[in-house]
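What follows are several structures.
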Structure I
Amino acid sequence: MAIHFTKYHGLGNDFILIDNRASAEPCLTTDQAIALCDRHFGIGADGVIFAMPGQNGTDYAMRIYNSDGSEPEMCGNGIRCLARFIAELEGNNEPRAYTIDTLAGVITPRLEADGLVTVDMGEPRLLAAEIPTVLTAADEKVINAPLEVAGQTWQVTCVSMGNPHCITFVEDVAAIPLETVGPQFEHHSAFPKRINTEFIQVVSRDYLKMRVWERGAGITLACGTGACASLVAGVLTGNCDRRATVELPGGPLLIEWSAADNRLYMTGPAEKVFAGEAF
């Protein structure tokens with residue numbers, strides 16, 4: 001069966017987008033998604049995103065399979081790509097907002113006149129039970145807590161953006177052996193649902209450098225929810241202001257944690273790469 005797809009990326013975090021509006025269930029199995037994401041024998045991507053009919057009064061719904069077949073609650077770069085894909089399906093690239101139902105709740109991306117996409121990412125969740133993690137009591141926050149990984153003690157702060165993040169601040173992100181320590185963080189017993197891990201270098205109070213190991217995808221060039229979680233962690237630990245540029249290997253995102261409504265706003269690009277058919 002031929003599958004029509006469009007390839008998008010958000011700062012190098014790349015996705016296969018599929019028009020799945022005819023069904024409330026993904027049109028691919030997880031094994032098929034894994035095969036399509038293979039960079040040697042498939043299309044190549046960090047994940048497959050399905051544009052699905054809206055639920056609970058939303059415009060659309062989003063489901064995503066990671067390249068390993070797991071299903072994350074949400075993806076910040078992915079939802080920007082989905083917004084651009086939906087606009088393409090509708091044939092309307094005018095500035096507008098969409099309400100999109102995700103496993104992390106309703107998320108609202110907005111197409112901007114300059115071609116960027118701003119996403120209302122919602123409020124951060126900070127209690128250990130909400131991450132989830134067993135690093136502290138369920139009703140407490142995890143801020144600068146010690147965690148033993150790869151033979152050393154890291155000071156970590158945990159934030160959920162609908163999906164779980166562990167953030168640690170380092171002197172030089174380029175020096176982190178991400179391919180070695182990333183999997184050890186992801187599968188650490190402190191995180192019962194595994195974890196996304198962000199390593200952050202503070203350049204200034206409004207400029208952070210970030211590298212990320214994503215749960216289910218490994219090393220990626222960008223992670224939108226991770227950038228949001230990292231800014232929150234920076235504010236909680238006194239490392240940065242509430243509005244900052246987060247530089248990822250794939251490029252920068254502008255992140256703001258609004259003091260007015262406690263919500264995170266992420267602005268960044270989403271670019272179409274190509275379209276085709278997979279068999």
Structure II
Amino acid sequence: MKNVRLIITLVALLSASHAFGQPRPTAPVEFQRLSDRLFQITGGRGAHGGVYIGDNGVLVIDAKMDEESVRQVTAGIAKLTDKPTRYLVSTHSDGDHIAGNRYFSKATTFVAHENCRRDFFRPGRDGGPSPWSTPELAPFVPSVTFRNKMDLYLGSKKVELWHFGVGHTTGDTVVYFPEERIAFLGDQIFLTRAQLIHAHKGGNSFEHVKTLSRMLVTIEAERFCSGHSDITDRAGVKRHIEQMKERQATVRALVEEGKSLEETQQQFDESQRRLTGTIYEEISAERDR
């Protein structure tokens with residue numbers, strides 16, 4: 001009985017500490033093996049990422065958010081190989097994907113779409129200057145960019161970087177591994193929550209649908225890794241596209257009925273209202289042109 005009381009007391013104390021603002025522990029960084037060379041990185045602070053071990057070096061996809069998470073990533077890589085990290089590819093410019101850049105070696109080559117590099121220097125939501133404009137962080141901003149497609153070689157192993165168009169932002173990169181038929185999408189797909197479209201970074205939900213559709217007919221990927229969802233297949237991407245189209249059609253019908261933004265959003269679950277608002281604004285802007 002005393003043990004039961006002790007357990008209840010500990011649970012109560014832990015619950016109280018969270019209620020008063022104590023941070024919950026972050027899950028440790030883990031490496032999920034996808035092939036002999038390719039791993040998805042989960043846990044830590046920040047979005048899911050990846051690591052690929054080539055013949056003569058390592059490529060990392062996205063950088064987590066803080067020093068401890070990056071330390072766990074680099075320690076995990078060291079357990080897999082003694083090859084140096086040659087490239088870090090940013091799938092886009094959100095902080096949970098790029099804030100950890102600063103904790104990688106300056107010898108790393110940072111790579112991104114040209115619009116993603118531009119977004120590194122975008123002012124903050126408060127209008128303040130970007131920290132990436134400071135000399136201290138300059139070495140960790142992408143120094144190599146591309147427009148439509150670029151191939152990186154790690155010895156004989158090729159990694160394809162693709163930009164299929166506007167979607168989550170204007171600078172999203174698909175990192176494709178043709179031998180494995182696996183692609184990393186960043187935040188270009190959410191499966192268990194509403195899709196995020198960053199209009200302030202030029203994102204657009206209708207272009208998002210076109211971009212994912214273009215991706216499916218261009219690359220032969222069979223599995224897709226993303227920043228905040230489990231790995232999915234081609235059917236999962238197609239379902240996401242159809243769900244987006246259905247939501248857009250519903251919003252369009254409400255706009256044509258003369259419904260206000262607030263009235264339209266009330267037709268959806270609260271978790272969908274941000275995306276619904278974005279779609280509503282896109283349709284309204286289209287009608288005003």
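Taking FRET efficiency 1/(1 + (r/R0)^6) of positions 142 and 246 (r between Cβ atoms, R0 = 30 Å, to 0.05) as the criterion, the largest value within structures I, II is that of I. Among candidates I, II, the computation of helix-only ellipticity at 222 nm (-39500 (n - 2.57) for each DSSP H run of 4 or more, over all residues; to 500) that gave -5000 used structure I. Taking mean count of other Cβ atoms within 10 Å over residues 214-221 as the criterion, the largest value within structures I, II is that of I.
For the set I, II, ranking by mean projected area of the Cα convex hull in nm², for residues 86-237 alone places I highest.
Can you rank I, II by percent of Cα pairs over 27 Å apart and just name the one with the largest value? When percent of Cα pairs over 27 Å apart is computed for each of I, II, structure II gives the biggest number.
Each of structures I, II was scored by relative contact order in percent (Cα under 8 Å, 6 or more apart); the highest score is held by I.
Largest in FRET efficiency 1/(1 + (r/R0)^6) of positions 78 and 118 (r between Cβ atoms, R0 = 25 Å, to 0.05) among the labelled structures I, II is structure I.
Readers should treat all values here as calculations from the given coordinates under stated rules, not as data from a laboratory. Just so it is clear, the model here is predicted, and its values are computed rather than measured. Cβ atoms are built from the backbone, for glycine too; each structure is taken alone.
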